[in-house]
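Just so it is clear, none of the values below were taken in a lab; they were calculated from the coordinates. Keep in mind the model is a prediction, meaning the values are calculated, not measured. Cβ atoms are built from the backbone, for glycine too; each structure is taken alone.
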Structure 1
Amino acid sequence: MKPKTRKTDSDLKKLVRTLEILSRKENVKIWDTTAALLNKATRRRAKVNLFKIDKYCLESEIALIPGKVLGVGNLTKNIKIAAYNFSESASNKVKNKMTIQKLIQENPKGNKVRLII
């Protein structure tokens, strides 16, 4: 039987723990769901293209990606994107980007946040 592997990224561990605590404190389910999705193996985390974010988000919403944002497509709406990681091409195309840590500091209640996986 193969031994279980553990997360070695201390920043990711802290983020997951912070999201779990904030979920209980603020009684907001989206942070708990995000923590569970980030706790998956790297190859199983969400990889979302810009065209999908543009398709499913409404104007002036915040798209929360518990994984990596890829640069295929363009954004036609005024959408802020919070993600764990951005590809180089996505980083160049997106003007309103932030980390998940910054999002939970600015918006602990999770208002106008849409989880995209």
Structure 2
Amino acid sequence: MGRDGFSLAEVLLAVALLALIGIASTGLIGGLTKGSVRTRDRVLAHGLAAERMENALAGGYATLSLGSSSESSITGFEGFQARRDVFQEATDLRRVKVVVWSPTAADSLETLVANRY
């Protein structure tokens, strides 16, 4: 005669294994979500830095005032901040550095701009 159904021990073992798999999956999903948020913020930081660099360079060498300027918040991008630094590297040569950061990511761009007469 064959057995019908599962014993209590088999059912408890199956439930314990499913619970263990569920707990491990939850940790994995949480880690993937955090990684996804960091990646999204890094992409945003890069795009915002590129936009700020483009704006800084739009007027050419003559409009690049030496020194620093900061944005304590970037409209539409909660938690993001920016800083632009302009240094005199040599006669008729300036270095422009733009940094954008948030609590989870940062990016910076740097370039040299020459004075063309």
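In this comparison of 1, 2, the computed figure 59 for percent of Cα pairs over 14 Å apart, for residues 23-86 alone is attributed to 1. Here helix-only ellipticity at 222 nm (-39500 (n - 2.57) for each DSSP H run of 4 or more, over all residues; to 500) was derived from just one of the structures 1, 2, and that gives -11500; the source is 1. Structures 1, 2 were shown, and mean count of other Cβ atoms within 10 Å over residues 63-70 at 23.4 was computed from 1. Ranked by distance in nm of label points 7 Å out along Cα→Cβ at positions 7 and 79, structures 1, 2 are topped by 2, which has the highest value.
Calculated for structures 1, 2, Kirkwood radius over Cα pairs in Å is largest in 2.
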